[in-house]
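Some structures are shown below for you to check.
Read-outs: derived from the displayed coordinates by stated rules, not from any lab. Quantities reported herein were computed from a predicted structural model and do not represent experimental measurements. Cβ atoms are built from the backbone, for glycine too; each structure is taken alone.
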Structure P
Amino acid sequence: MTIRTRTRADEFDPLDWVLEHWQAQNRPAAEHFVAASSLFRTYQGVTARFDEVLTEFELTRTGYLLMATLFLSGEKVRPLSKVRLFTLLGALAGTATGFFLTIWTSLRWELVTGGKDPVSFPPFVIIAFELTILFGGLATLVAVLLLGRLPKLTPSATYDPRFTVDRFGVAVACPAETADQVRSLLTAAGAEEVRR
C-alpha cells in the first residue's frame, strides 16, 4: 500500500520524503503519520493565509500578537493573569532567603578569610540570585497548577475521543442569539459535525 501526503506532484515535499523512508523501513502505522501530517498541513495553510493578510498591513505575526494583546489588555477585555504576582512574591522570597541563609551561616560559623568581615555582600549576591530564580520558577509552577485548576480529573464537556486520533475540534463560545449563525458558518466551512 502506498500512501501520499503530497499536494502537488511536481514539488519536493519533506513530509512525503519522511513518509517514503518510513514505509521503506517497514515501520508500523503509516496512516497515523498521514493523520499527523494532515494536522501539520492545516497549520501550514492557516499560517500562510495569516501571513498573507498581515503582509497587506506590513505586520509580522509577533507584531500582530503584540498589538492584539495591548489592545485587549487596555480595554480590560482580557484581564492580566495573577500568575505574575506569584512569580514576584516567589522571587522576592527567594532573594530574602538567599541573603538570610548566607548571612546567618557567616555569623553562625565565623570563617574569616583574608581579614574580611564575615558578612560580605558581593559573594552573597550569587546565592541570592540563584534562589530568586529557583523560588520564582517554583512559585510560577504552583500558580499555574492552582489557577489553572490542574490536574483536571474530569474531561471537558467538549472533549471527544476522536480528537486524539485523526480529527480535531473547534469549541466556539458565543451568545445564544448568534448560535445558529455560527452553526451555519461552521457547516459552510466543511465541518463534519456541529453540536451544542
Structure Q
Amino acid sequence: MMLLRQSSTVTVLAGPLLDPSDGVTAVTAGTPTFSLSKNGGTLAARSSATAVAHDADGFWAVELDATDTGTLGRLRVETSDAATYLPVWEDYMIVPQAIYDALVADSDTLPVDMTQILGSAALPVTLQRLLQQMTVVTVGAGSTTKTIVTDAAETTADHYVPGVLSFSTGALAGQKTMISGYDGAGSFSVEALSEAPANGDVAVVL
C-alpha cells in the first residue's frame, strides 16, 4: 500500500480503466469520476477541483488536495461506470507529515518518543533527568594529561567539582578521570590521564 503525506496535494495514477466489452481495451477518453473513501467510510466526491487527465494505457492522473489527504489512515480512490469501464480502485495509507518525510522523502528524521522502558512509564523520565545532568564537551588545543581545555560554556568556577570526565572518542575513549577543578572558562583540572587528549576529542562531564 502506497504512503501519502497527510494534508498535502499529490497526483496519483489510477487504473487501468478497461472497456467492459472485452476487459482489455484501455479507456483513454472521457471524464471518469473518482470518489474517495476514508477509513472505510462512505464514498464521496474529491475535494480537488482539478480535472482528471489520461496519462497512458488507461491510467489516469487524479489530483488529491490537502482536504482529500487530511485524514490519517486508509484512503480508497475508486471509480466505476458499468457502461464505460470496469471498476477500478487504489488503496493508500495517509501518514503524518513527519513520518512521510522520514520514510519516503528522506527530508526529515523519524520522530521517536519514549514512553516506557521495561513496561515502566517512570523509567524514561528518570533517564531524561540523568541525561540532563550530563554535559558533552569537545577538547580544544593545548590540553595535557592533567589540564583539559574544552568548549564548556559554564562560567562558574568549580561548577563541575566533584565530578568525572569520561572520554567517548579518540585514544582515551572509555577512560575516566576525576575532576578536581574548573576555571569557569572551559578548562578542567583532572587526575592524570594515560596520555593527553587530542584536539576534537569528545568527553562527557558526569
From which structure (P, Q) was volume of the Cα convex hull per residue in Å³ calculated, if the value obtained is 213?
Q
The value 0.10 for FRET efficiency 1/(1 + (r/R0)^6) of positions 46 and 102 (r between Cβ atoms, R0 = 35 Å, to 0.05), derived from one of P, Q, belongs to structure P
Which structure, out of P, Q, was Rg/Rh (Cα atoms, Kirkwood Rh), for residues 118-165 alone calculated from, if the result is 1.41?
P
Which structure, out of P, Q, was distance in nm of label points 7 Å out along Cα→Cβ at positions 62 and 94 derived from, given a value of 1.4?
Q
Thinking only about FRET efficiency 1/(1 + (r/R0)^6) of positions 22 and 54 (r between Cβ atoms, R0 = 30 Å, to 0.05), which of P, Q has the largest value?
Q
Assuming -2000 is helix-only ellipticity at 222 nm (-39500 (n - 2.57) for each DSSP H run of 4 or more, over all residues; to 500) as calculated from a single structure, say which of P, Q it is.
Q
